[in-house]
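Following this line, the structures themselves.
Each reported figure results from applying straightforward, stated rules to the coordinates on display, with no laboratory input. Remember, it's a predicted structure, so these values are computed and weren't measured experimentally.
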Structure 1
Amino acid sequence: MSDAEPVAVVTEVDDVTADMVITELNKRGVPVVRFDPSDIGDRLSLTARFGVSTASPATPAGTLRTPSRATTLEGVRAMYWRRPTWPHFDHLDAPDARYAEAQVRHGLGGTLFALPNCRYVNHPLSNRAAEHKPLQLAIAQRLGLTVPPTLISNDLATIREFITEHAPVIFKTLRWTPYRRDDGVGLTTWTEPVTADEVDERVTVTPHLFQAQVPKAADVRVVVVGPKVFAVRIDSDLLDWRADYSALTYTPITLPIDVERALTAHLDRFGLASGSFDLCVTPDGDLHWLELNPNGQWGWLEDETGLPIAAAFADLLEQGATR
């Protein structure tokens, strides 16, 4: 494979995790084309041809161009799809803005999803499929992983019955979305305990996810990158460790081989090259599967533990697809 074939890194401007991987690629002399879909216009241009006879049979054929780099579409060896943002065209009227946004997502996005010789880490459409928690839960259980009793429902009576039967029970969002109060203050939702008398008719509006709370000794974050598995035990007194990173301590661990294989198989079911899993360990040492984030954060784990996660991503991207 020619060293002239670049890796495309598709992400927002301020992405420290992507910077870590780019640094690794730079050390190896692998060229990188970094851009964000919201750069479209003066900072990003696309040309893609289909059904046209060219010197190369690859489809699509064409170019991507940024202010500092240009590459052929057929020459991109790999794509690291990280935290892209899409343009909103706030200067346009609402109908025109919706139209323009759709053209970017389906024109630029659709082309980026179809590169002929590219290894995706991960393919955006695979990421999207893997973000559905009900599907994650079903696959985890089929693979023999221990899944806590979980209910997804908008039926009030069923929800109260489940909470009473499996108490203590926690509530988790099915999908995180940005949320701001009227005064502009950003809010988020943590995993929270819930009792039967706290739920009322408002739960009938949408499905909600309730799960039996596992008596845990610690949490475990597992980052799988191709064939490499990085597992870190996270100790704290928190129900949701994301609520206070300063309260956490980290210890690299080795998972049982059957759990490693099941997690790798879980990614294979979605066609993913990488993913971040959340598990928890009970006082007896049993591991319980909680969820998968197909594009989860991991940079802080490398900072805290020294695990070579960025190098593992660089390995995949440098190798590219099998030609």
Structure 2
Amino acid sequence: MSERNTQHPEEQKLLAGDPETTGHSWDGIKEFNNPLPRWWLWTFYATIVWGIAYTVMYPAWPLVNGATPGILGFSTRANVAEDIQRFEDMNADIRTRLTEVELAAITPEDNPDLYNYAIQGGAATFATFCSQCHGSGAAGVQASGYPNLLDDDWLWGGTIDDIHLTITHGIRNTDDPMARYSEMTAFDEILSDEEVASVVQYVRNLSGQEADATLAAAGESVFLDNCAACHMDDGTGDRFLGAPNLTDAIWLYGGSEEAIEQTVRYSRFGVMPPWSAEASDAGRLSEAEVRAVAVYVHSLGGGE
């Protein structure tokens, strides 16, 4: 086995005055051992000093339950909290007025500045806490149990006081004993398949939808015996009980035969959390925020 020839045939020749090399050579090219530019070197050293100083002065090193605070005590969270508190202090008077004035008096005619503040604040609060279910435009989610807040169809009433009560305590939740509550019976084991089919057609007929006339006629007696106690004999519902109007073709869970049959057989039980922190430990909003949302929702066009 022959020894490898490390001498390249065109080995670079060093000239007089050339700096020393690093000893590396590749394809005859040698690497000079030139020093780094002094300006670059000092800049590099400065960044090291700056990095060390930063970690000492500001929060930097992660710990188990936080980070080193730094000797300056700087905190972006504290800065945000200060900004929030500054605006809270600026709006303290009008927020107090918002909690004291009768809801019905918060109108552009009676209290224009208070109404404008409630609309702006209510819109922001709605976007943060309510839009996930009711949609960013408050139109709800069709056939999913999240009601449209733009129309004039209200399960529990659409006056501003009704809306305020609903927002404050919620619906069918276990966190607030004052929550609005109603429970529909599941008729799957009460009615026969024929009775379910007939009452489904009767309900579709009530709302002006296409329905089997024979089955709908048979379903009337089923409806009167089992459903009219809550939905009334004419199907117009009962707001006090949260029983929906079945004649207006507005459906929380859909008005198709399949959707209505699902409702009749297994019922529906939509839950809304309580939002008032003053009414329930589970609430998140102050009374001023609840009132602002109530004014905002009432202003959307469906309020009564």
Structure 3
Amino acid sequence: MIIYLARRLWQSVFLIFGAITIVFLVLRVIPGDPATLILGSQATPAELAALREEMGLTDPLFEQYVRHLAEVARLDFGESWRLGGDAFASVVDRLPATLTLAGYALALTLLIGFPLGLHAARHTGRAVDRVVSYLSLTGQALPSFWVGIMLVLIFARMLGVLPGTADGTPVSLILPAFTLALPFLGWLARLVRNGTLEELGKDYVRTARAKGLSERIVFNVHVLRNTLTPVVTVLGLVLGNFIADAVIIEQVFAWPGIGSLLIDSIVNRDYAVAEAAIVLIAVFYIGLNLLVDVAYFYLDPRITLETV
């Protein structure tokens, strides 16, 4: 276990290093000048040149990169010229809002997707099974930003039953959480359906039935337990996707999380905040992948750490 964790942590370091490198390069090749945004269009060329030199933008790119790596190793992403103060602290302050939204979306995914998948598996080939399959594919195909806008128009503008913006109350998080969960909801339903059907065809189910166990016990005790193993492990990856996909959803519903902060920072060329947000999202995703692998090992003793 220790050797496996050490190897995965070492791989994670390289992945984070790659993410930092890509973000550094992308943010510096996109059009725009932070000095002009800070000082405004009325600034003189001398003032702009002085600020660019102060920010280190006139140094060779490789020199900026090496200096930046040393700073990031200390979790020092620099100061935010737009928000003021430490950039990493500004991102961390927005983290609870994004985790709250992701938690609501995860709850909706479980409460709707899991029962739908079980119901479709128990009625395979019937109309309900086909409806669940069609709806799941539709939910995965629709763009999240379009779904969010349509939900606001229908439930907030036309019907007036739900808030169009997320203000932190549980009711106001229903629309953004559902928008975030919709693609994964259908995906989970199909995963549960296919996993349940696979388990129902295995020898241990036939043996349990031959012993005279009721169908309810066979399904709820034996089949359901083995179906939960891949579902539990996949949920970690789903949560990581929720945090990453929240970038768009938070912007649509004006939710003050990391996603909306990231978009604003990129638009305003606030390099420090944008990079801190992207790196933090990458670390969360990589960390959740590691936790999923370890959880899979404990949930299914047949799996060894070399196979996950």
Among 1, 2, 3, structure where helix-only ellipticity at 222 nm (-39500 (n - 2.57) for each DSSP H run of 4 or more, over all residues; to 500) as derived comes to -23000: 3
Computed 22.4 for Kirkwood radius over Cα pairs in Å - originating structure among 1, 2, 3: 3
